[in-house]
Structure 1
């Protein structure tokens, strides 16, 4: 490892956001939780992020032996691609994965193939490298409602499957917070304005389910949290407004997609509308940057959200709807 220094943000209640440097700064966060000298990691970023997570531990006067858990909210590779490599540096840690995802972390062959179907073989290798398997003995299933203990600090996993079928969120009563992965959308700090945090749903392929996404937001809010820790990007707090914005965004996505359900090329038909929707919403929220800056921030999400809606429409068609 080259000894890169992690860019970290100290939050609250022993929680640190670690910039995984995936694609660009402030795009993807791993969260380090420290409780009485023991630690847990929530989401890992990619293989390139592992040395940053190790450095984040060092910044807390900890090392890999002090980590008890690696919680993977879901197995998309921007969240879990580095888990196999990271586990090699954490001799005492268990990797906690949704029941539908655990087999793919033990044998990532199909996971890698699914990612290649989205990005292509060359781009997948460039972005993620070799996805290393995790020994089954070091993996633990995150059942719905299961509790985990970090040196006396209790966490509960909640299945929140609207974004992906293999997704859970992690309730942390000690911080009155929830680590939401992608189940409560995306909120980039560059889009914060005087109106507060800007948020939008992520309908990334291939499992987007609007009804389940709505239900997941309600489940998270039923914890009465004061703050949520998103992977993209970290802590948000104006939760009543943000939950309403998420519900409205999911509804807007589905209406947008259904307008084009008879199109011959769904991706080409939907993507301009997705771009217009997100950019218009950001401008309405008070974003004052130029168009190039806004495009740079939202570009990957415009493409992936469109792909997710295409997958959803194709499933509806197969179901005769």
Structure 2
């Protein structure tokens, strides 16, 4: 019997860009695909829909499979590796796309990654997770037309199609310190409420953020300038929607950002957190940051800190015996 194995990346969502919408577009985002942690599933045709494996993403994967299965058909999905949910690594999009892609390959559908995202309701605010699954790398998306979306909403509450990708670049092989506290970021109704309360973001902050992205962050990726990239990450934490996301965190998350920033070129929080990342081109400095953060996590929230690298390709999808 045909079996499909899919290994996804995860992603760091560095920031949303425009939650003001004065000039006619909303959202927009920058993000980075990373190789670890990842989802890995094995799937085969079956009667009905069954999901096995110890994962909080089972229900989401079941919904995604149901949205794509032909009438009268089924699938069995075994989850063998997991991305922790609601921490800022994009588990919702990766699990939905993995399940959808498994259905597409098993039943010989020609649906693209974007088609699957639309059918499973992913990418309605940020296009970063969809693009990470599709191609990987460092990504800038162009947001949505305000006349079409007409609301400030997170992806989980938006019916918009995935945003167009304006820039994709392979990311340098720098050391990425990844701290995953044993906490949960805002999600579901709480996330919707935050968008409603905090938006629109003042236009001057959107303009300041756009300046940093266009004239410092994007060139630093193209030129492999880790110092400039780190500086742009630091600047982003203090402006726009990201500034407000960080203000909603516990004191422990702020302390982790500080610990990483002291030992790398720049540190920030992914999405609504609590995941914190930092970037360095020195293995020793990255290891020092990892050990310092792990010691802090052991004494406070629990969780883990590791050093990972960017992934410049998308999900691995293959048929296995």
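Nothing in this text is a laboratory measurement; each read-out follows from the coordinates by a stated rule. These numbers were taken from a predicted model, which means no experiment stands behind them. Cβ atoms are built from the backbone, for glycine too; each structure is taken alone.
Name the one structure among 1, 2 that Cα extents along the principal axes in Å, for residues 118-173 alone of 44, 28, 17 was derived from. It traces back to 1.
With distance in nm of label points 7 Å out along Cα→Cβ at positions 94 and 190 computed per structure, which member of 1, 2 shows the largest figure? Biggest value here belongs to 1.
Computing relative contact order in percent (Cα under 8 Å, 6 or more apart) gives 24 for which of 1, 2? Clearly, the read-out refers to 2.
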